[in-house]
Structure I
């Protein structure tokens, strides 16, 4: 079967804290990660055919990542190997308030080595949605590849989806980050954005005001704003729908929560399109996405931790 959702971007190893050794040293668990593949993993769990475009090193971690995405049902045909540059690594440190801090080993990393001439039209045959983030716009070569992919997807009338996924350490300046993120938003039909990203891009503390600024600038068809444990909002035409989050008593790792939410949003768009959404449909979409995001925080890592549809529906039912 043809792939329904295609994503391009980073595939890497997230090293997450997992206790202390007998000597009192920090132990890190090697979790396959990278926002675009996290999104595809959840979409695959929901029954969608997915494919990934990206690059890893020709090393042990690269082989592990290829095996991982294949295991969860993501087509790896367009996952390339770089013979010289190692697979990108990220170390995820949990902060006292439950948020995360990232340290990246990516100067350069293999994900930055994707080239425009590796992006082919046949990769996009019959697909419905193309999804990307802005980590693939942090360096000139991979940025060119990303923009070429968007151009091809648009020529095939695909829905373009974006999660900016701001990671300040990966940009040479915050001014450049803002400029590239705004350029990316100008290209998308569907935007998943977090509360801090809205404030960063708009310069406004009020989320609604920030979203209004983005919509007036770009006329984005659907914007979903994630608010962490407080839930999410959807903005569509003249509608603004807000749904509270699902309280998770056992938060282990918030890595991948936003990607899980994004996947559920795209799954809904894949099944229902973008033309005839209403308040009830948006509420259903956000409720499912919030529940799934809550569940993924109860496990470490993301790609291998995605909940199934029945698990999500059970959580929703239990909360009613």
Structure II
């Protein structure tokens, strides 16, 4: 039987306010960009021709309406996006540094994405997806944490592959120890892991990626594809005793890095959907990382994320010219 969806993701859907010049009075102008890591991933997968759906909650406000419209226009199934009449849509204000890195300030105490409950999950659809993807922003508070864990469990029991991106945002946690505990739970459940350089150091205490990956693989043998993103340096894949590194594309024009990791993650999931997760060769891992790096580079040349995902032709051009 064919699954209804290739990938279902659960988590935050929010507005990223990013800097976009200055007013005549010298005040910074902020652009309201639709964002949130799970839908960033799904938007890229839609560009690659996959069937996706999102589970989450926004406020019944102007920003919630904007997010629904943009994600539906991106082709993501938003049938399971709920609206909270009391709590507003979560907002993030993004400070961008000259090298493209960012600092986040969140308006989320509470935010609508936190209000999703386990009782509101679309249980039948969770049993009918090839991959289920999640992060930790839906694990920062008790109720949405229960919903996330129930969704992961249901999808896994139905045979879906589980994809996890820690997406660590320290300001959103009551303590870093709690963050570490919840990330460890995600690590213990996933088949496919995308983890950034700062996150793998946070979880292992190791800055050497090979040693850090070995520690995670020993502690969490369920992880079948372990990918580490190292920003401008490139990315690593650890799979079945193999270790592959592919450098990033440095073709200039980087504006900001918002959504780059999510784009990378989506391309990896797309590769697994098309090639399977069994018996991947070194050449497969290199092909996977190179495509993902190229797509991630393209996103850094535009503002925002959901509306900035490249199409396959753009990615192929980068692969051919670099």
Structure III
């Protein structure tokens, strides 16, 4: 069954993982996926390294997701990819039973000023995949509730999202967004613009100060609401959470307090999204299962899967 069909019937539930960079990480991943699949996710997506740097491991992870018992959704970018290369890679995914993809431009590697490939945008990739493969792929596309940081305005970004739909995309996976009022505004705005695709919301668990700040500012340009900023400030690790060896006397205590407050913040955010009637919850598992399992258990999400 297509994921969009599931979303018509109920709220979907899924995870995101990434290809580990180390052999040890790859050894641990099957066990992590097995634990994640105990929650019966509708799918697990796997990220795709900048410039296609992890494409080999991406396929390996997709196979592990299949072995764990759920649907793999591969991220796929245009970075460094030619038309022929894209066609060959997508056919390889189909040959290996992977027929769900998230079509992305992708984050430019450090020092790059363009994609280095035949396509500049995800809209091009969606159109190309539909032309070459018809309905063989179910295609998700990214949506940015606060607007993509490279787009001139939110209205322009929504117009691009509409073009992705017109080019054949099936549903939306949202980028990170903690500003719930902005999300509500965006959701109303895309519907008014004629975008009817289901909305699957990406949520990053708040577990670590440095990771939270980095995710918000390095790629996404996310607004950090006052409540989240207070959690960071109240548990601030001196001199700052990015220092390898901080001189704070209570480093471990602050890390633990931040994680507990962050988990509660994440649970409340999930509740708000569910109350809005979104079509899916997509949890970034961060290649771990204990913390996300606690979030699922305490949030009551298990009742919808």
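A few points about this structure:
- Top of I, II, III by distance in nm of label points 7 Å out along Cα→Cβ at positions 215 and 287, largest first: II
- Per distance in nm of label points 7 Å out along Cα→Cβ at positions 31 and 135, the highest-valued of structures I, II, III: III
Taken together, the values in this text are just the output of simple stated rules run on the coordinates, not laboratory data. Note that the structure is predicted; figures quoted are calculated from it, not measured. Cβ atoms are built from the backbone, for glycine too; each structure is taken alone.
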